[in-house]
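A short reminder: the numbers here are calculations on the coordinates, not readings from a lab. Quick caveat, the model's predicted, so the values are computed rather than measured. Cβ atoms are built from the backbone, for glycine too; each structure is taken alone.
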Structure 1
Amino acid sequence: MPLTTARARNAAANDGGRSNLAEQAYVQLKGLIHDFELLPGDRFTESEMGARLGVSRTPVREALFRLRNEGFLEVESKSGWFVRPIDFDRLDQLYDLRVVLELASVARLCARSADPPELDALKAAWLVPPEERLAGTHEVGELDEDFHATLVRAAGNAEIARVHWDVTERVRIVRRLDFTRGERIAATYDEHAQILRAVLQRKLDQAQLLLRSHIEQSKTEVRKITLSTLHEARGRARR
C-alpha cells in the first residue's frame with residue numbers, strides 16, 4: 001500500500017474518532033444543561049469540563065462551540081465559558097413558532113380519512129387512568145416532548161417535523177421545569193388526553209383551541225421561572 005494512502009486512511013480514522021468524541025461530549029454537555037447540572041451563569045474552563053466528561057480538550061472545545069452556536073453557551077477570553085442567561089423574549093418567539101407548527105399539523109391530521117399508526121402509541125401513553133400515569137420529571141418531560149413531536153410527525157410533513165424538533169431542542173431546558181410539580185403533570189395528562197380525543201374525532205376547531213391553550217399555559221409557566229427555581233430543580237435532580 002502506498003505510504004500516502006496509508007497516512008490518508010489513518011488520518012481519516014483519527015478524524016472519525018475525534019468526531020465521535022466531540023459528538024459524545026456535545027450530548028453529555030447538553031444533558032448537563034437540560035438536567036440543571038449546569039445553570040445559567042455557571043462558569044467553567046475547557047480543562048475542567050474535559051476532566052468532568054473524561055475526554056480530551058479538543059473534542060470538548062468542538063462541543064462547546066457547537067453549543068455556543070445554538071445559543072446555550074458563551075465564552076469570554078479571560079474568564080472562560082459560561083451558560084447563557086435565559087432569554088425569555090427568544091423563548092416567547094419559539095413558543096409562538098410551536099403554536100404555528102402544531103396547529104398546522106393538527107389541521108392536516110383532522111383532514112385525514114384514517115388515523116395514522118403513530119397515534120396508537122399516543123393513545124396507549126395518554127388515554128390511561130390516573131393510577132397508570134407516570135410521575136417522574138424526566139419521564140413525563142420526555143413523554144410530553146414525544147406527544148407533540150408525534151402529532152407533528154404523524155401529519156406527514158417532514159420539513160415541518162424537522163423545524164419543530166429544532167424548536168423542541170431549544171426550549172427543553174425550561175419546558176421540563178413544567179414537570180417538577182405534581183399539579184402540572186396531572187394537568188398535562190388531562191390536556192393531552194383532551195387534545196388527542198378531539199383529533200381522533202376530527203373536531204378541528206376544538207383540537208386547535210385546546211392545543212393553543214395548552215402551549216400558551218406552558219409559555220406562561222416559563223415566565224415564572226427564576227434562578228431560585230433552577231437551583232431548586234438542580235437539587236431535586238440530584239436526589
Structure 2
Amino acid sequence: MASVALPALSCRSSGESVKELRVCTNRTCRKQGSFQILETLTSLAPPDLRVSPTGCLGRCGSGPNLVALPQGLLLRHCATPSRAAEIMLSLCGDGREASSSSAVTDALAALALTNNALSQIESGNLAEAEELLTQALELKPYGGLHKIFKHRSVAKLGMLDYSGALEDISRALALAPNYSEAYICQGDVYVAKGQYDLAEKSYLKCLEIDPSLRRSKPFKVRIANLQKKAVDVDVT
C-alpha cells in the first residue's frame with residue numbers, strides 16, 4: 001500500500017477514479033481528531049464517492065490516516081479540515097489545482113455557512129437558513145453542492161415555497177441522480193402540495209436507491225402519513 005503525507009497523487013489524472021475514502025477512527029487517530037475529518041470529507045465528497053470510517057490502518061501516530069480505494073493510497077497527517085479539503089480537492093476536485101488556497105478556503109467557508117444554516121433550520125429560522133445556503137452556493141465550492149441545494153429545498157419547503165423547493169431538488173438531482181435524500185425531500189414537497197401519487201413515486205425511488213430505508217423509523221412515519229392523507233382524500 002502506497003503511503004504519502006501530502007495529497008501529491010491526483011487520481012483524476014491516473015486513469016482510475018477514487019471510489020471510496022476510508023478514515024481511520026481507531027483510538028490513536030480518534031484522539032487526533034479523525035471524527036472531525038470524517039465529517040469534513042463527507043460534506044465535501046462528490047456524489048459518486050463514498051466516505052466511511054474504518055479500523056486501524058497500521059500507521060499509528062502519523063494520523064489521522066486515510067486510505068483511497070481502489071488505489072490503496074494511504075494518506076497520512078490529515079489532522080485539520082484544511083488538510084482534508086486539500087486531499088479531497090486533489091483526489092476528486094473539479095479541475096482546480098490542489099495547491100489552490102482559494103478553492104480550499106471557499107470550500108471550507110461554504111461548509112461553515114451550510115452548518116450554520118442547518119442549525120438555523122433546526123431553530124426554525126428558515127429565511128436566515130435560506131440566505132446562508134445561498135451564500136454557500138455563491139462561493140461555488142468544488143464539493144457538496146448537491147447537499148447544499150437539498151438543504152435549501154428543506155428551508156424553502158418550511159416557508160411553503162413549493163416551487164422553489166422543487167427547483168432546488170431538481171438541481172440537486174441533476175448533480176447527483178442517485179441522491180436518496182433529495183427524493184425524500186421531493187416526496188415531502190409533493191405531500192405538502194397534496195400530490196400524493198407523485199409523492200409515492202418519489203418515496204419508492206428512495207427505496208429503489210436505498211432499500212435499507214424500509215427499516216428507518218422516520219421513513220416509515222412518512223409512508224404512514226402519506227397513506228393516511230391519501231385515504232382521507234378518497235373518503236371525502
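Suppose you compute mean count of other Cβ atoms within 10 Å over residues 111-118 for every structure in 1, 2: which one lands on 10.9? Source structure for this number: 1.
Name the one structure among 1, 2 that relative contact order in percent (Cα under 8 Å, 6 or more apart) of 22 was derived from. Only one of 1, 2 returns 22 for relative contact order in percent (Cα under 8 Å, 6 or more apart), namely 1. Figure out for me which of the structures 1, 2 the number 69 belongs to, where volume of the Cα convex hull per residue in Å³, for residues 39-86 alone was derived from the coordinates. Comparing all candidates, it corresponds to 1. The greatest value of mean count of other Cβ atoms within 10 Å over residues 71-78 among structures 1, 2 is that of 2. Each of structures 1, 2 was scored by FRET efficiency 1/(1 + (r/R0)^6) of positions 31 and 167 (r between Cβ atoms, R0 = 35 Å, to 0.05); the highest score is held by 1.
If semi-axes √(5λ) of the Cα gyration tensor in Å is calculated from each of 1, 2, which structure is the one that comes out at 36, 20, 16? Going through each structure in turn, the value belongs to 2.
Given a computed value of -19000 for helix-only ellipticity at 222 nm (-39500 (n - 2.57) for each DSSP H run of 4 or more, over all residues; to 500), which structure among 1, 2 does it belong to? Only one of 1, 2 returns -19000 for helix-only ellipticity at 222 nm (-39500 (n - 2.57) for each DSSP H run of 4 or more, over all residues; to 500), namely 2.
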